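I've put the structures underneath this note.
Readers should treat all values here as calculations from the given coordinates under stated rules, not as data from a laboratory. Keep in mind it's a predicted model, so treat the numbers as computed, not measured. Cβ atoms are built from the backbone, for glycine too; each structure is taken alone.
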Structure P
Amino acid sequence: MAWASDLWEGLLGLLFPPPSTCPTCGEKLSPGGQIPCQSCRSRVRRVEEPFCPRCARPLAVAGQCPGCRGKSFPFRQARAAGIYEGVLRAAIHSFKYQKNTSLLPYLQQLLQDCLEKHPLPEVDLVIPVPLHRSKEWERGFNQAALLARGVARHLQRPVDYHSLVRKYPTPPTSGLSRREREKLLKGAFAARGRRLQGKSLLLVDDIFTTGSTAAGCAAALLEGGAEAVYVVTVAVVD
């Protein structure tokens with residue numbers, strides 16, 4: 001329900017109040033100043049055309065990137081707001097692991113700007129990549145669910161928090177190859193209920209690395225009856 005999501009975002013602001021310094025550079029913030037600061041915002045490298053339509057990585061010329069060429073993904077297209085480096089990498093890490101939820105409006109705005117500039121086909125539902133309940137309890141929130149809320153407001157579509165689940169906790173995938181990630185995540189996601197039948201879906205996450213997580217989620221959603229799955233993330237690993 002929308003009101004419950006809005007209430008949860010408000011509670012997060014009370015539980016994790018805004019910092020006095022910029023979470024990404026450490027400079028002192030003026031009262032009511034932007035988070036992150038304007039200097040940090042100016043250093044975020046946005047994804048611009050041409051980019052690969054399957055994974056959103058920037059390209060020198062239009063077409064598919066070498067990593068996606070000849071490879072079949074269960075999702076149709078992906079978009080990413082920026083490159084996973086520098087300020088944006090620091091912002092995502094600060095948001096996820098240091099609970100700097102004051103960065104959430106900025107990260108949501110990046111996603112909205114991305115979808116305005118590089119739109120995807122219309123969708124029926126917005127779906128966040130799920131955390132296992134043990135990980136969500138440990139972290140205090142699911143970052144993808146909070147990001148999805150902003151995307152849904154922008155698209156004026158409902159968020160479905162329950163039809164896609166992570167069946168078991170998985171260890172961190174940082175540093176693993178695509179093949180290792182695919183093996184680790186195989187069977188980790190499942191769709192439940194009948195709400196997905198015939199629907200076009202937008203899957204939301206923070207980072208697109210190899211596409212293994214997005215592919216695992218999309219495969220489960222299609223098995224659950226979805227017609228098509230698209231992906232949008234805050235950042236893509238270039």
Structure Q
Amino acid sequence: MPTLALVHTGTFLTSVFTDLCREAMPDVDIFNIVDESLIKNTIAANELTPQTSRRLAEYLRSAQEAGADAILVTCSSIGPAVEAARPFLDIPVLRVDTPMADEAIRRGERIGVVATLPTTLKPTVELIERQARLQGKAVDVISSLCEGAFNAVASGDAETHDRLVAAAIRELMPQADVIVLAQASMARAANTIPESELDAPILSSPGLAVQSARKVMSGIREYQVSAL
């Protein structure tokens with residue numbers, strides 16, 4: 001049975017992604033690595049530091065040595081560190097927000113990005129712009145930072161978090177062909193907006209990332225079977 005490692009920077013993400021993976025890939029073994037200090041240190045420094053990047057690389061190497069056939073890192077803020085570590089690993093390492101970025105580019109030229117942390121907003125915008133260049137497409141990225149939303153949810157006030165995120169989504173909708181939620185934790189807030197008010201599709205990373213991982217694991221499974 002192929003094995004997928006999930007690397008998280010928040011404990012709440014463990015159940016979200018494990019449940020999605022088990023539903024989409026019941027024949028894949030899943031294990032989790034969680035270290036909240038990765039995102040806490042990134043927020044404190046207001047950037048992804050070389051030290052945090054090195055620590056993530058160590059977790060990725062550990063996951064490979066533990067038997068993972070592929071790894072999915074579920075935090076967008078440390079996405080650039082995922083890419084930096086790939087050349088030093090022998091297995092696929094997936095960035096959670098790349099499938100979302102590609103889908104947004106497919107859906108429109110005006111892409112709205114909503115985030116609750118500046119450390120997530122910047123790498124998400126940069127990822128979308130880079131993927132668009134690779135695909136030979138021109139996009140206009142409009143971003144919105146929900147001030148106070150992250151602190152609210154971190155203190156247990158999910159209602160305030162969801163209200164601030166929903167307000168930002170509504171503000172961007174008239175300007176965008178598609179809305180991207182930069183953090184996996186924001187998906188719940190989008191569900192508070194009635195479907196009748198959705199003037200643009202809203203994309204979040206968890207489901208799209210898991211579907212991408214499913215394709216990777218399917219290829220690994222086929223290889224393992226053929227090697228028997």
Structure R
Amino acid sequence: MQELPIDRYFLDRAKAKRGGRVNAYLSLTPSRTALVVVDMQDYFVKEGMPSAIARGQEIVANINRLAAATRAAGGLVVWIQTEAPSDPDDWANRREATSAEHWASRRRLLARDGEGFGIFPTCAVEREDKFATKFRYSAFIPYPSELDTVLKDRGMDTLLITGVATSTCCESTARDASMWGYRTIMVSDGNADQTELLHRHTLGKFLTTFGDVQTTDQLTEKLTIGAELPIPAQ
């Protein structure tokens with residue numbers, strides 16, 4: 001098994017909480033599992049864009065592989081897109097903390113018809129996939145959100161979180177998912193961040209406090225097996 005990119009401190013804490021095992025969730029029910037792909041848009045992935053994550057393109061292959069496995073097993077794939085609201089006064093506190101130039105650029109590029117709104121071209125989107133728009137870091141704000149409605153309509157109870165950035169929109173969405181009762185797993189090699197330190201720390205904290213962290217290999221195997229083992233007590 002591929003080793004998780006998580007500091008020993010967090011791995012030891014997870015084992016102490018879980019009777020010696022690292023992972024919270026030992027199995028998946030594929031028909032109730034959704035792969036949530038956060039912000040794999042040109043604005044956050046394409047070279048030259050103001051908020052591009054340097055390693056964003058490196059995770060595309062793992063996201064595509066996990067998406068194919070999720071679909072094949074009968075699960076759901078949801079692509080999350082950030083949109084800058086048309087109302088310039090929306091999210092005023094964030095605007096106040098941002099330069100006027102950057103705010104104007106963000107609103108222009110992340111408008112629905114902006115250059116940065118589209119999903120990065122090498123991401124393998126299929127016809128049966130779903131889309132959900134968000135206007136904050138978390139795709140669950142406001143609640144119930146467009147994402148939550150899509151998930152509830154399909155009876156999903158387990159979310160696999162991928163995308164960019166690990167410590168911002170991915171973590172915000174994953175934490176809220178956990179708080180609303182979803183079995184939530186961040187995919188260690190399906191997320192990317194500005195630095196490796198941010199990536200590792202976010203995954204470690206999530207593993208011990210909010211849910212689980214697993215690799216693409218671990219999750220594709222669980223989806224393929226589709227074993228319905230008892231869910232361990234939290």
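Tabulated values for the structure
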item: For 19.0 (mean count of other Cβ atoms within 10 Å over residues 58-65, calculated) the corresponding structure among P, Q, R; result: R
item: Read-out semi-axes √(5λ) of the Cα gyration tensor in Å, for residues 138-193 alone, computed value 21, 11, 9, structure in P, Q, R; result: Q
